[in-house]
Structure I
Amino acid sequence: MILSSFSDITYQLLEGFTVTLKIFFYSLIFSLPLGLVVVFGSLSKFKPLKVIIRTFIWIIRGTPLMLQVIVVFYGPGLWFNYPIKSRLNAVIVAFVINYACYFSEIYRSGIESIPDGQKEAGQVLGMTKLQILWQIIFPQVLKRIVPPISNEVMTLVKDTALARVIAISELIMIAQEIVRIEGILWPLFYTGVFYLLFNGLLTLLFARIEKKLDYYRG
C-alpha cells in the first residue's frame, strides 16, 4: 500500500479545516447578536416571555449540542415533512441557537453585575434610558464579559468537530477517514496542531481586546 505524502495529508486536512472555519465564523457572527435578543427576553418585565425564554435557555444548556444538531437536521423532515437539504446549514443553525443561549447568560450576568445606583445617577443627570445603556452600562458590561466570552469562543472552535455526527467532512472527520484508509494514526494527532494554532491566535486577540478595555477598570 502506497501511503499519502505529508503534503497530501496536510492538504486534505486543510480542506476539512476550511469547513471547520465556516462553521465557526458563521456560528459566531449570528450567535453573538442573537444572544443580545435572547437576554432582553430573559430580563423582560413581561413575566410570560421571561419564563418562556429562560425555560428555553435551560433546555438548550441542559442537553448535549450533538443531540441538538441531530434534532435540527432530522426534525423538520420527520415532523413537518420539510427536510433540510444542507447539512452545513443545519449545523450552523444548531450552533447558533446553542451559543446564543450561552452568550445570553454571559450578557445577563454582566448586566446584573452593574449597581442600580449607576443607572439612577444617569437618570439624575437627565440621560435617557438608551443613553444610560450605551454610555454607562454597556462599556462596563463589555469589560466584564470579555473573559467568559473568550472561553466560549474557544470552546466553539473545538465543538465544530461535532458536525461529523451528521456526516459533515470537517477536520476531525477527514482525519478519521485518512486513518481508516491509510492505516496510520498520526494525522489524527496532527489535527491538534490546527486547533492549537487557531486557539492561540484567538487567545492573542482577546488578550489585546482586554488590554484595550483596561481603562474601564477601577
Structure II
Amino acid sequence: MKHTVITIARSYGSGGRTLGKLLAKELGIHCYDRELLRMASEQSGINEALFGEVDEKVKSLPLFGISKKIYKGEVFPPESDDFVSDDNLFNYQAKVIKEVAAEESCVIIGRCADFILKDNPNVIRLFFYAPREDCITRVKTQNGGKEKDIIRKIEKTDKYRSDYYKYHTGKDWNDSRNYDFCLNTASMSYEKLVAVVKAYIEQYA
C-alpha cells in the first residue's frame, strides 16, 4: 500500500472507533485516537488534562449560535497570552496530526483530521453512521446501561462533535460532501465492515 492516511469521523454508537482500530490492524498500520492528546501535550509542554477537557468538544458556546475559529495552521508560542487557550490546544493537536500523516500511513480517529489534512493528497476521508436504534443496540451491547441514558449519551456526544467540527472548520460535521466515503454501519458485522472499507481503500491506495 502506498502512503495513505485514513481519517474517520463517526456518530456515537456507529462503531466507528472500533472499526478504525480493526481496519488499522488489518492494514498493518497505526491507529491514532487519544494518543494524539498525549503527543500534543509532550510537544507543547501543556498538561494533557487540558487537552482532554476540549477533546472533540467546545467547552463554552455563545448564547446565540456557534462562533467559529476556523483552523488556519498556526500555533501560538509559549509567550503568547493564548498559549493554553482552547484554540491553541486544537492547533497543537492539529500540528501533531499533520506530522504523523506526513511520516506514515495511518488511521486517525475524529478530531477534524479530514479538514486539517484537506490539502494532503494521500488522505481518504471516511464517515461512519447508523440509525438511532442500531446505535442504541450497539452501545447497550458494549457498555450496558438504561436505554434513556444511552439515548442521552448519543445525543450529547453527537452534539459535542458537531459543534466542535463547526467551530474549527466552519462546516457541518454530518455533511457527506466533507468526505470521500460514507457508510451506514447498521446490521453489519465488524468483519464485514472492515472488508467493505478495505475494498474501497484499495481502489485508491
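Numbers below:
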item	result
semi-axes √(5λ) of the Cα gyration tensor in Å from the coordinates reads 27, 22, 15; which among I, II	II
Which entry (I, II) yields the derived value 2.6 for distance in nm of label points 7 Å out along Cα→Cβ at positions 169 and 185	I
Winner on relative contact order in percent (Cα under 8 Å, 6 or more apart) once structures I, II are ranked, highest first	II
Test item: helix-only ellipticity at 222 nm (-39500 (n - 2.57) for each DSSP H run of 4 or more, over all residues; to 500) calculated as -26000, pick one of I, II	I
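Read-outs throughout are calculated quantities, based only on the coordinates presented, and are distinct from any laboratory measurement. Please read all numbers here as calculations on a predicted model, not as lab measurements. Cβ atoms are built from the backbone, for glycine too; each structure is taken alone.
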